[in-house]
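Next come the structures, one after another.
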Structure P
Amino acid sequence: MSASPPPLPNALPRHPKAPPIPPWPGVEVLEDEVAWGQRFALQRVRFRYTRFDGAQSPVLTWELWRRGRGVVILPYDPVTDRVALIEQFRLPALAAGLDPVMTECPAGLLETGEDPEVAGARELAEETGLAARAMARIGQFLLMQGGCDEVVHFHCACVDLSAKADDTHGLPGEGEDTRVLVLPAEDAFRMVADNRIENAPGALALLWLQVNRPRLRSEWFHLP
C-alpha cells in the first residue's frame, strides 16, 4: 500500500480541516486534493480498496466534505418533564424540498481540541439562553457517512425550564436566529413518531431521552 501522494500541481493549499486520508489496510489512495477551501473544505480523492471477497475495487473518485467535529445538546428539565427545542431557518432543508424552519436541538461546531461538554454548554447558552446544571453523554455519531467526515457528540443537558418562555436567541455576528420551543417531553416524542421532526440529530436525541428519561429523572430530580 502506497502512502498518500502530494496534492496535484493546481490544487489549493492544504486546508486545516482537510488533512490527507490516513492509511488503512487494503486502501490505496491515488490522488488526494483540496478542490475547495473556504470555511469548510471539499476534498477530492481517487482511491481503491480491498473488497470483502479479497478482490480490488475499481478506482473510485469521491468528493469528501470536511467539517470536523460537532456537538448536539438536548435540554431537559427532570422536574417539569419538559424539553427545550429550537426552530431556525435551514437553507439545505429548503433545497431538499422540506419546510426550511426546522425544529431541532441546539448544536454547533467544536474548536480544535475543544471538549464536547464545554462546547455544548456554550452552544446551549448562545442558542437558548439556558445553563446546563449537569450533562449526560448520549454518544458520538457520523451523520452523513456517504460524503462528510463530521463526527457529532450528543449530550443531554439538565436545565431549569420552570420559568422559561418561548423566546429568540443566537449570535448576530454569525447570522443566527433561533426561536426556543418549550414543550412536554411526551409531546416531543409524539413529534418524532409523527415525523414532524425531519432532522436526524433531533430525532435521535429525543429517542434516546424517551428510553433514558426514568433514569435521568431519578438522578437529576434533586440537583441544586
Structure Q
Amino acid sequence: MAAITNAKDEELFDIYDEAMNHLGVAARSEVHAKGYWHQSFHCWIVSGEGADRQVLFQQRNALKDTFPNYYDITAAGHLAAGETVRQAARELEEELGLAVAFEALTPLGEAQYENTGEVRGVSFIDREYCHLFGVRCDQPLTSYRLQASEVAGLYQASLREMLELLAGVRESVDARGIAFPLGERPGQLDPAGAESADGVTALSACSVRLGRHDFVPHGDAYYERVLTALAAL
C-alpha cells in the first residue's frame, strides 16, 4: 500500500489521544509539530543462536526529520492513514529488501512512548503507539538491499553485549555493518560492490563502536523488553 499523501505530497497519519481514541487525520509535519499520538510498526531482526546471537539495527539517514544519523530499530515506519499493521510490514521490504510474510513475524506486544527534540532548527514531539515484532534471518548483511533515502547503513552486534550496554555493565559495543559513503545516499543502491546506474558508489563494509547515546532514546525499558524477547526467538 502506498502512503496516503496530501496535496503537498506529505504523508498523512491517523491521529489519536493518549487513550488511542481516533481524532482524525493529519500531515506528518503537523503530527510531529503538535505531538499527536500516531501508530508505528517496529521489527527487529536477529541472527545466530545462543551466545552467538546477533541483533541487527540500522543507522538513520542524515535527512530524517527526527533523530537523523542515530542508530535504531532494524526496520520501522509510521502507519499511513487507513493502513493496518499487516500492511505496514512493507517496511521490511522497502527499507531492507527483505520479503517476509507477516505470519512469519513474532509479535512482541505494544509500547507507547514519546520523544522530543530539534532537527535543523525545527522542534518535534514524537508520540507513538508502537506495534513490536521480531524475526530471525540468518542471511549475510550483504544480501540486504538498503533504501538509501531512509537508511544510511545496516549493522549487527552481540545481543548479549547490547543487553549489558543497557544495564550499564559496559560503556560501548562494537558493531560491524555495511553503509553508504557519506554524501552518496540519494536512492536505493546495489550492495553487491558495483556502482549503481546513476554512478553512486555502493555499500561498503565498516565497523563502529557505539554507546547508549548513539541509539534513538526509546527508553531503557523498551530496549530491555525487546532485546530480552529477541533472545528467545
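Identify the structure, out of P, Q, from whose coordinates helix-only ellipticity at 222 nm (-39500 (n - 2.57) for each DSSP H run of 4 or more, over all residues; to 500) was calculated to give -6500. All intermediate terms of the calculation are to be shown ahead of the outcome.
Details: P: -6500; Q: -4000.
It must be structure P, since only it matches.
Of the structures P, Q, report the one carrying the highest value of distance in nm of label points 7 Å out along Cα→Cβ at positions 147 and 171. Could you put the intermediate results ahead of the total?
Numbers: P: 2.7; Q: 3.8.
Largest value of distance in nm of label points 7 Å out along Cα→Cβ at positions 147 and 171: Q.
With distance in nm of label points 7 Å out along Cα→Cβ at positions 91 and 139 derived from the coordinates and found to be 1.9, which of P, Q does the value describe? Numbers along the way, then the final one.
Numbers: P: 3.2; Q: 1.9.
Of the structures listed, the value fits Q.
Identify the structure, out of P, Q, from whose coordinates distance in nm of label points 7 Å out along Cα→Cβ at positions 67 and 99 was calculated to give 2.2.
P
Among the shown structures P, Q, from which was the value 17 of percent of Cα pairs over 32 Å apart calculated? Write out the running numbers ahead of the final one.
Values: P: 31; Q: 17.
Derived from Q, not from the others.
Values quoted throughout were computed directly from the atomic coordinates according to the rules given, and no laboratory measurement underlies them. The structure presented is a predicted model; accordingly, all values stated were derived computationally and were not measured. Cβ atoms are built from the backbone, for glycine too; each structure is taken alone.
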